[in-house]
Structure P
Amino acid sequence: MALMQAQVLEVPRSPLVLRQRPLPVPGPGQVLIDVAACGVCRTDLHLRDAELPSIPYPLIPGHEIVGRIRSCGKGVRDREPGERVGVAWLGFSCGACEDCRAGRENLCPRARFTGYQIDGGYATQALADARYVFPLPAGYGDAEVAPLLCAGLIGFRCLGFCGPARRLGLYGFGAAAHLVIQLAQFEERTVFAFTRPGDRAGQDFARSLGAAWAGGSDESPPDLLDAVIVFAPVGALVPQALRAVRPGGRVILGGIHMSDLPGFPYALLWGERRLQSVANLTRADAYRFLKVAPQVPIRTRVQTYPLEEANQALDDLRSGDIRGAAVLTMPGAAPKDRPPDSSAGREPAKPLS
């Protein structure tokens with residue numbers, strides 16, 4: 001029997017366990033992927049901490065999957081063996097409900113998510129619905145492209161809800177923020193970065209990526225902002241973010257999980273300020289963002305870990321020790337595409353209209 005390796009979440013609030021599992025066979029409409037790299041997302045930490053509902057144990061986490069198709073199931077026509085593809089958080093939607101028909105498949109009540117209801121990419125192989133895998137842009141190595149599939153995508157969707165905001169605040173300067181700041185600057189926005197109080201290294205990192213100002217989340221920006229994206233899963237930041245935006249400004253909540261919001265005076269919301277969550281993503285988001293990323297070009301900063309060290313990667317993510325994004329690499333996987341630095345020196349693209 002052919003086997004694969006996988007990091008498995010077997011019980012709540014416990015470390016992942018490295019197991020051997022039977023190599024799956026793709027069914028109708030599925031592809032089997034030889035995983036080369038898989039990004040480590042804060043959602044994976046929420047899963048390990050049992051902070052999401054109805055977790056189906058045992059589970060293989062991971063929803064920023066990069067690899068090459070090993071084999072295709074019956075009826076797959078748009079994908080082929082050897083093709084490099086990515087798999088993101090949304091792994092299935094019904095296509096028939098009111099939300100799906102309206103282009104809001106991210107809100108489908110029957111949606112299933114990679115690395116949650118569907119085994120994910122903390123493994124040497126992974127199954128995926130062929131309709132929910134994406135061709136990846138050239139010019140990115142396997143590890144470098146992985147964070148685009150969630151950190152990049154959720155940042156892209158959040159930025160879209162900020163409207164024409166010129167002064168943009170980012171609370172929590174991790175994987176998503178270090179990508180969205182590049183897109184925001186490409187669109188000629190001015191970015192203000194908020195880190196954990198006292199995190200001077202994180203503030204320096206934000207400035208190195210072009211932040212006009214960087215400070216602690218307990219500080220006020222030098223000017224009122226047009227919009228704020230809160231990536232940190234800390235409900236207590238929401239009143240602070242509302243204080244930071246002008247009347248008519250927007251506060252966008254980008255996390256799938258957040259600690260409870262505290263009570264706050266209505267005066268913070270008054271003045272036609274808006275508070276909005278962003279849920280999941282659509283396939284249209286993925287196709288649009290993966291086309292835009294190399295135009296900027298968005299460059300990812302990654303810290304890689306072998307599959308065996310998945311728990312260490314999650315621990316480092318929790319402690320805030322990662323600048324950029326953490327990525328697991330699989331044994332025997334060798335990147336075949338150039339890293340994004342190969343685009344250095346070319347003329348910058350014009351901002352998107």
Structure Q
Amino acid sequence: MGLDNMSNDNPLVIRLTELEAEALAAVAEAGDSEALERVRVTYLGRKDGRISAILRQLGEIDPSDRRAVGAEANRVKETLTGALEVRSAQVSQETDFDVEAADLTMPGRETWAGGAHPVNQVVDEIWQIFRGMGFTRARGPEADTEWYNFEALNTPLDHPAADEQDTLYLKDSVLLRSHTSPVQIRTMEKHDPPIRILAPGMVYRRDTYDATHTPAFAQIEGLVVDEGITFVDFKATLAEFARRFWGADTKIRLRPSFFPFTEPSAEVDVKRLITLKDGSRVESDWIEIMGAGMVDPAVLENVGYDSERYTGFAFGMGPARMALLKYGVPDLRLFFENDIRFLGQFARGVGS
């Protein structure tokens with residue numbers, strides 16, 4: 001309701017009209033958000049605002065004029081609040097983009113797009129392959145005990161791997177796991193066979209950081225336990241994985257090795273076809289990708305399984321090496337893949 005519809009000789013109504021014009025002029029002149037805030041506090045502030053001061057006088061004026069003054073004060077407040085919002089939006093646009101300062105002849109900047117880390121991408125690829133073969137993903141704590149990290153895996157505490165030079169101990173017998181094998185023990189303790197799991201995760205060792213070592217890295221291990229699991233199942237599963245990961249022409253071979261928790265144990269090598277930049281395909285040399293073997297009967301007995309009834313196999317690999325071999329520079333992979341140290345130094349040099 002404006003002055004035209006009420007007694008316009010009331011001094012408070014006249015004063016409100018004057019304040020409205022004064023405040024709107026101050027809003028128009030405000031050049032930034034701080035100036036707008038000062039205008040708001042000056043006229044609409046609850047404690048010292050000029051319009052608020054008039055509203056506090058309503059109890060002192062004649063009741064016949066009280067309604068008209070209150071209505072006019074509310075109208076002025078709404079008008080000023082709307083003007084502040086409009087001007088605030090204008091100031092924000094002017095601050096975000098200064099037309100006079102901008103060089104409109106410069107080419108536009110491309111939008112940055114994120115992507116999956118190569119190691120994380122390979123972990124997902126490996127998981128999808130084994131999930132297609134009936135595996136379940138399993139997790140476990142990264143801080144574990146000597147029992148799960150060593151003893152249950154048929155590794156006595158006087159074994160060199162349990163020495164502090166290799167293992168990061170936290171307190172008493174608690175340590176940062178040096179492999180994801182404790183997940184296998186915890187899974188077998190909670191579930192009866194058949195077991196078919198894949199356990200990816202971070203592991204930690206007392207290594208000096210260089211081209212081929214790091215104190216923290218990703219690892220993926222798998223475990224299969226059931227009645228009648230044989231070495232044929234073991235080799236066939238890993239051969240199928242290699243073909244799905246690198247291609248149908250990929251070959252694997254097993255070399256005798258030793259791990260305390262598997263017997264017999266083997267190093268798994270692959271040979272595959274590599275596509276060069278010119279489109280030609282050549283066969284690579286053999287290169288190790290994982291360690292594996294049949295689960296030692298002592299490990300099965302440590303979790304309460306009948307080793308005469310159940311057998312199984314386990315394997316472990318580093319997804320960083322898998323990522324380097326699959327997505328690294330093809331020509332270098334062909335000629336230097338037997339020397340992982342060279343590849344690591346090359347990758348570090350490119351990164352720097």
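Just so you know, all these numbers are worked out from the coordinates, no wet-lab data involved. Values in this document were obtained by computation on a predicted structure and should not be read as measured data. Cβ atoms are built from the backbone, for glycine too; each structure is taken alone.
Rank structures P, Q by mean count of other Cβ atoms within 10 Å over residues 105-112 and report only the one at the top, that is, the highest. Could you put the intermediate results ahead of the total?
Details: P: 16.9; Q: 5.5.
Result for mean count of other Cβ atoms within 10 Å over residues 105-112 over P, Q: largest is P.
I have 19 for relative contact order in percent (Cα under 8 Å, 6 or more apart), calculated from one of the structures P, Q. Which structure is it?
Values: P: 19; Q: 12.
Comparing all candidates, it corresponds to P.
Please compute mean count of other Cβ atoms within 10 Å over residues 73-80 for structures P, Q and give me the label with the greatest value. Intermediate values should be presented prior to the final figure.
Details: P: 12.5; Q: 17.1.
Across P, Q, mean count of other Cβ atoms within 10 Å over residues 73-80 peaks for Q.
Quick one: helix-only ellipticity at 222 nm (-39500 (n - 2.57) for each DSSP H run of 4 or more, over all residues; to 500) came out at -13500 when computed from one of P, Q, so which one is it? Don't skip to the end; give the middle numbers.
Numbers: P: -6000; Q: -13500.
Source structure for this number: Q.
Tell me which of P, Q gives 31, 59, 10, 0 when you compute P(r) over Cα pairs in 20 Å bins from 0, in percent.
Details: P: 31, 59, 10, 0; Q: 22, 31, 12, 21, 13, 0.
Matching structure: P.
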